[in-house]
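Enquirer: What follows is a set of structures to go through.
Please treat every number below as a calculation from the coordinates, not as lab data. All values reported here derive from a predicted model rather than from experimental measurement. Cβ atoms are built from the backbone, for glycine too; each structure is taken alone.
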Structure I
Amino acid sequence: MNKFINRKKELEFLEQKYKSNKAELLILYGRRRVGKTELVLKFCESKNYFYFMGRLESKEDTIKRFNNLFIEKFKDSSLLNSPLSNFDAIFDYLVEKANERIIFVFDEFPFLVDRFPEIVSILQDKWDSKLKKSKIMLVLLGSSVGMMEKYALDYKSPLYGRRTGQWKLDKFNISHLKEFFPKYSQEHLIYVYSVIDSIPGYLNLFDTNKSIWENISEKMFSKGEFLYEEVEILLREELRDPSNYMSIISAISGGLNSFNEISQKTNLDKTMLSKYLGVLEFLNIIERLQSITESSKDKLKSKKSLYVIKDNFYDFWFKFVYLNKQEIEKGNKKIVDKIKRDFELYVSFKFENYCKEFLENKFFEEYSSFGKWWYKDNEIDIVALNSEKKKILFGECKWSENIDALEILKKLDEKTKKVNWFLEKRGEEYVLFAKSFKKKLNEFNGKKVYCFDLKDLY
């Protein structure tokens, strides 16, 4: 059974809007499987509400479902003889019923807009003339981030300026992974994070009573399973023709991280490639990284950017499922053994991101920005900055056992001298992450050292 975990801030936001007792038009959006519907239904518990999900169906069927919903909710038998016949009538009916606090949830709003574009203008008109004076709380949900931005949030949208609040729902914090998998070790929680990230809909698909490799094998490498074709389904939902986008993601996932490398691999026109990369960034599938100490001005014109896959589920799918689809389709049972050989190296890179998120949780009051630093052949896994106090934190992540902290610190110390950021005036700290250490240190050359192993991360 699915567990409802966390979402405290989101529930507080919705509750605050509910208690305003004024008309509210809220936009709640985010990628598919992130838990929007579950969140809203949890919020609506014990409240007076409607729930209506958009479908790919005819207008007649959609309006019929509205009528059936109203008949059931209000026991209004008059609608049996004189049903509402269009969207104008539906919104007018809502106005009549909104003289007391009532929540109306439009789930998959982009489906309705895609099928019936006029619904946006009708809603705008009814909001301006009637609904904004009522006690309705209208919540528009959508999984197509591009569609929600275009039809509900963009300044060109008829709804622009009408919304009273919006919330982009994101994946879970890594701290909640153990609530889904209380029997897993910290190492296996990091495996989960590396494969399906911390996306609620995917976490619920893994069986907490099965081993991590049983889950990966059954859910990711079995034809017909939900996660096997999920990436292609998601891309088709957001993009008219995902083929070029898939080529780009595949190139980045394969280790080609600079613009020129991606361009050479995909043979795409550079202007079009820039556009495609921008769309993938907007969808939070990829991320454009720059060395953390570059100034904002330099970052805008920097040619040193690196593109990485931001979404671990996409990265794992392109690295291990997409490249092995032919073998999976043939039913090759040994494919998992082949993947296991490369998996630890893949996890070592994901471990850096996990540690960065851990630091952001733990040191959010001490440091305001967290990222990576590189210059020529030198690279530091994690760097955190506090510009106000001129403090800098240098971090290295080692996905290995029995690490010699002193040896790592000596090498790290040499690299820090090349980081040109308040070089003569700054305060420095160090942080090391590993599966385990020979011996933890808390000081090096008079500077504070933090050593976190898997037990600390748990």
Structure II
Amino acid sequence: MTKTLKQRAVTSGRWIIFGHLFSQALRLGSNLVLTRLLVPEMFGVMAVVSVIMSGLAMFSDVGLLRNIVQSKRGEETDYLNTAWTIQIIRGFVVFMIALLASMALYYLGQQGYIPKGAVYANSELPFILAVVSMGAVISGFNSINLLLLNRKLMLGKLTLINIVSQVGTIAFILTWAWYQRDIWALVYGGLFGSLIRVALSHILNLGERCHFFWDREAVKEIIHFGKWIFISSILGFLLNQGDRLLLGGLISPEELGIYTVAFFLANALKSVLIKLIVSVFFPVLSETIRKAPENLERIYYKIRSKVDAITFFVAGFIFSTGDVIVACLYDTRYQEAGWMLEILSISLISTGSLLIGQCFLAQGKSKIVTGFIFVQTVVFYATLPFLFFEFGILGAVWSVVIAAMVRMVISSIYMKIYFFYNIKKELMMLPLIFLGYYMGVIGKDFL
């Protein structure tokens, strides 16, 4: 029996929630152990490496996932094999650029062009980046059927693959860290996880076997839709990773390591919801626009209200309890992460507005999404340096929140112009912020 869109969305949503909650629990558990085995400096260095690799991935992004989900040809064999070929080429391109970047960092460090004490001046950073870059080549060979599963909202196997590869990664990292107590546990662990994922994507029966293929029409379609995704990805990287990108040249590795802990905790829930938005809600909105566009507003606000209910309450709760959460989870070296977590929690309020971008992408209007991401990026890069030099790390943390609020406002304006906008439904869950805050205050009294 063919399942309805709602049934597929609900099933996929359950898998995403289970998989991501399990993933976050594993990350938190391993993070708590690793912060006791490794020093904060190592997390600061790896944060910069992750930012650089994410940047290279974003700078080469042509939106293969969204292409396959949105395109009418998204299930054709030639189209998928062409997409797989492009994915592999992209992996090698990222690898080569990362090697060049590592050599540039080594040269600049040796010549004294990087301020001593900054994360970028760390002597191991260029070598770590060179090794980590091999993961881009490995990931390029992931079966394209992983992306096709998103289109079909068949996310059970995808979730299991992610869980198995993450368990393998964490087991490797913890074992290495236990005996060696060095940063290479994080480096080689990531590569090991990438190998597990690519192996499982081909071993499991996910669909037709991948082959090298080059369909010019498919390439043209992918590039045409992906050109704005490419620009959006660059801006998204500059925005989402910009805090660590800029702070890497302004603060010490230890300080960046502490900030990274706060950022991880603040975004634990947000990452689950973003995964739902991209993997479940985007396909739902895409199919709705293709088959029943008159239902878009009803489905959009049905999803939006649920996302807002969760994020508004949690934002209020963490804002009042961030210092306690950090004190309970980490040792005294990381206590400064408490007030950072409280401020960063405010950005959770903007999570629901990310659905607006998915509506535009589902209609193929990626250019518009690029527009309001551009405005947010400009605001962020104008405010972070200014606030940092005026107020130190406190100002830098607040700049992250300001940028998130700006995107929420700008995307809402676009939504009103091109689709619909119901102010009552937008603000309906607002009281939950205060409820979450009050519950947090009560909870602290019992601790």
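Enquirer: If distance in nm of label points 7 Å out along Cα→Cβ at positions 129 and 361 computes to 2.7, which of I, II did it come from? Numbers along the way, then the final one.
Expert: Numbers: I: 5.1; II: 2.7.
Comparing all candidates, it corresponds to II.
Enquirer: Also: If we compute volume of the Cα convex hull per residue in Å³ for structures I, II, which one ends up with the highest value? Could you put the intermediate results ahead of the total?
Expert: On the way: I: 181; II: 145.
Looking at the calculated values, the largest one is I.
Enquirer: If you don't mind, there's one more thing I want to ask. When you work out FRET efficiency 1/(1 + (r/R0)^6) of positions 305 and 337 (r between Cβ atoms, R0 = 41 Å, to 0.05) for each of the structures I, II, which one comes out largest? Please list the in-between numbers first.
Expert: Working: I: 0.65; II: 0.85.
When FRET efficiency 1/(1 + (r/R0)^6) of positions 305 and 337 (r between Cβ atoms, R0 = 41 Å, to 0.05) is calculated for I, II, structure II comes out on top.
Enquirer: Once relative contact order in percent (Cα under 8 Å, 6 or more apart) is calculated for all of I, II, which comes out largest? Working shown, then result.
Expert: Numbers: I: 12; II: 21.
Going through I, II one by one, relative contact order in percent (Cα under 8 Å, 6 or more apart) peaks for structure II.
Enquirer: Quick check on the output: -12500 is helix-only ellipticity at 222 nm (-39500 (n - 2.57) for each DSSP H run of 4 or more, over all residues; to 500), derived from one of I, II. Which one produced it? Working shown, then result.
Expert: Working: I: -12500; II: -26000.
Clearly, the read-out refers to I.
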